[in-house]
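So, here come the structures, one by one.
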Structure I
Amino acid sequence: MKLVFKLVELQVIRYIFSGGSAAVTNLTVLFLLVHFFKVWYLLAAVVSYLVAIYVSFMMQKFFTFNDYAKDKIRQQLIFYFAIQIFNLAINTLLMYIAVDIFNIHYLISQIIAGVIIAIYSFFIYKNIAFKPNSIYKKESNSVFCLSCGKSENKNWGNKNGYNLAQCDHCGLIFVSPIPNESEDIYNKSYFAGGEEFGYVDYDRDKEPMKHTFELYLDNMEHVLKRKGKLLDVGCATGYFMDIAKKRGWEVEGVEISEYAVGLGKSKGLIIHQGTLDNINLPEKSFDAITLLDVVEHLKDPRSVMVKAKKLLKEDGVVVVATPDSGSLWARIFGLSWHLVVPPEHLFLFNRKNFSNLLDSIKMNPVLVVNLGKHFTLPYIFQTLYHWQGLSIWNIFSRFTNKGSLIKFKIPINLHDTFFMIAKNQ
């Protein structure tokens, strides 16, 4: 497995994989158009070729060369199409020379021409089309890791104008320095609109995830052997709290967003506005404290976990769901991983280094699993828009955000998050 990760990290391997993905897309679209939609094969060939070029462009830009500049994406796409037209002319010329002049078999000639084109195209993409901006330093930082406490770490990359570092010892990935403005994200548009970050419609986008939230509670109740008093940290509008309340839990929440708190209170829920660090709650008063898709947003996850431990009853549980930077999907995509979204996500743990953090505050994981979710079409397209910055995804999000299309929900499990329940040692 380590060998696979090392190979994936090689840019040449990513380049080949991206090209292969485009080729598979070409054949798949061609087959579907001809056999299922009865499109004329020549027209289908043109459409499938254009789709394949677009897929190739996206894969090369975001996956192979880790280029996240959104201000020049249209110019890059035009340049990329121009390269493909140029390559078509070169391919024709090379085929003529190899077959007609040197009498080489046409299939072997095509392979030779393809290799030549692939080699020089790689350097054109690398040095011209997707040349990275040198906007972050290469030297190491001296920030102490929240998980292992060591200070040796390296720059992992830059995204959305923010530097990310990775601990040399435990692999924790984090934004460095932590931005002061990260809390300003969680305004009304984060929960309703999601133009830059967040959700199209928070409660509606969470509705397809209800089954997963029920599974969360099933696991909590199985470990705890009872229901009791629950504190949901980062509770947003209280969607999960409402589910727990209906199952017999006594619920309270903590939320930083004034807008979300207002919506939650309108449902009759008890929600404290602020952060866990600055809200006064009685110690040892909660049976369960949940941080669901929250840890990655925190400026100091360790201090929040310390506070949660103080609020927990002796036999209570802390429950966390957060992205898993050690997953295969995350390792393959690296900086291109869709959950690398600073300044929204500030810390990206894996199972091991989050367990290390828990151990440092005298807590132990008792359950670690992966649970997928269902997503609405608008949410999926909006996530793609946030990830890639392409207006087409925003258009699709708006188009599916009405009528019967809203009701569609798609199960997705990339195995790139983990669900963990921990107890005191």
Structure II
Amino acid sequence: MTGDLECAGCGQEFRLYSWDSEAYGCSFCFSVLHRKGQHWARANSTQPIVESPLLEIGRTGVLRGIKFVAIAYLVRREKESNFLWREYCLQSENGALRWLAEVDGHWTLLTETTQAPSVSKPLYNHTQSLRYQGRTYKLFQKGRAEVVALLGEFAWPVAPQQRVSLIEYICPPYLLSVERNEAGETWFDGVYVEAQEVRKAFGLKRMPRQDGIAPNQPTALGSKSGRLAGLTVIAASLMFCVQLVFAAASKNEQVFNHRLTYSPNAASNHETTPVFTLPEGTANVELELIADLHNSWITLDFALTNEGTREAFESDIDLEYYSGSDSEGSWTEGDTRGTRIISSVPGGQYRLVLDAEGLKSGSTPVTLDVRLKRDVPMYGNLFIGMFLILALPLFLFWRQSEFNNRRWENR
């Protein structure tokens, strides 16, 4: 502490923390004092402060590794909307000043900066983005700020109803703001601080309830979004490469080709193929059926049966094909080709049994080509793997997008 001050309004004595203070707000009578040379004179009075500041004058704490003492408290409002926020002036042990702003329970630590971005005054109110310290800031909001009440000491002759033009640019969690009045402009470089960090730094027992989203509040991903995107690309690329390796290693060889004919007038549409051989080992089998359908459909129930063990692999394939023309031209629907993949089929002697239904009496016979391939590449695992890899990142990025949309809607 560097000196004493006696309030000209109530006679209460205070200790000053800075030798160059220009104004002081009394916490007893709410008078505002301005320095006149070596003396202090009463300027006018502030509005009585209903709620005591969370950081009372003289409270100390360690924030971001720096020991601070709270030396001032300022309540301001946006002139048009009457929206209120609070600012605390913090002084470090070496005399440097920081401002800790609290807006709806959200906190930002601000430092006055002399390395402000260069903005030409004629274009000032039209600048939509700025580059500062390697970051791109977007214009968030403009307004006029007015002092409502003050406590403690200030480095400039602040007074109630004192107004400035205020413009904020954001690059969450960072904020760049500029205040302008007839005396000039002042730039502040800010960063979002979690409420829990402020509470712990100053040993606070109560904290204001958070409401909405702060202009520079980071998303849950924050700066990790780029890293997550990179890891996702790497994981997806590895999954794709593994699939290519397995696909290249697949033999994908045709082991059986046969043609059957189904007659609608036959007593039974039960057909059995000749015996064929599947190579040794266990691998998948792809069954492909192609029928010469014309405005009709057919369902084929099949059983791939091992001649030695009598183990059967059963499934079905539906085929339909329709065509015609109308006022809009020719059209087709369905497909004459269908496939099924049977996994983990041991090698051995097999035959295929097929039962058809859906053939209309009196219609033309249906020719069915039956083809079997052994050890075909399967891409289902690739799609499942890609889904698992992409699901969480896409969900988080969607949440981040929604979060940012709500941020801009709250302006």
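Data overview
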quantity	calculated
At a computed 4.1 (distance in nm of label points 7 Å out along Cα→Cβ at positions 12 and 196), which of I, II	I
Structure responsible for 6.2, with distance in nm of label points 7 Å out along Cα→Cβ at positions 108 and 204 calculated and labels I, II on offer	I
Origin of the derived value -5500 (helix-only ellipticity at 222 nm (-39500 (n - 2.57) for each DSSP H run of 4 or more, over all residues; to 500); candidates I, II)	II
Among I, II, which structure scores highest (criterion: FRET efficiency 1/(1 + (r/R0)^6) of positions 116 and 228 (r between Cβ atoms, R0 = 35 Å, to 0.05))	II
Ranking I, II by mean count of other Cβ atoms within 10 Å over residues 68-75, the structure that comes out highest	II
Structures I, II, by FRET efficiency 1/(1 + (r/R0)^6) of positions 36 and 148 (r between Cβ atoms, R0 = 25 Å, to 0.05): label with the highest value	II
Among I, II, structure where Cα Rg over 2.2 N^0.38 Å as derived comes to 1.13	I
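No lab work stands behind these numbers, since they all come straight from the coordinates. Fair warning: this is a prediction, and the values are worked out from it, not measured in the lab. Cβ atoms are built from the backbone, for glycine too; each structure is taken alone.
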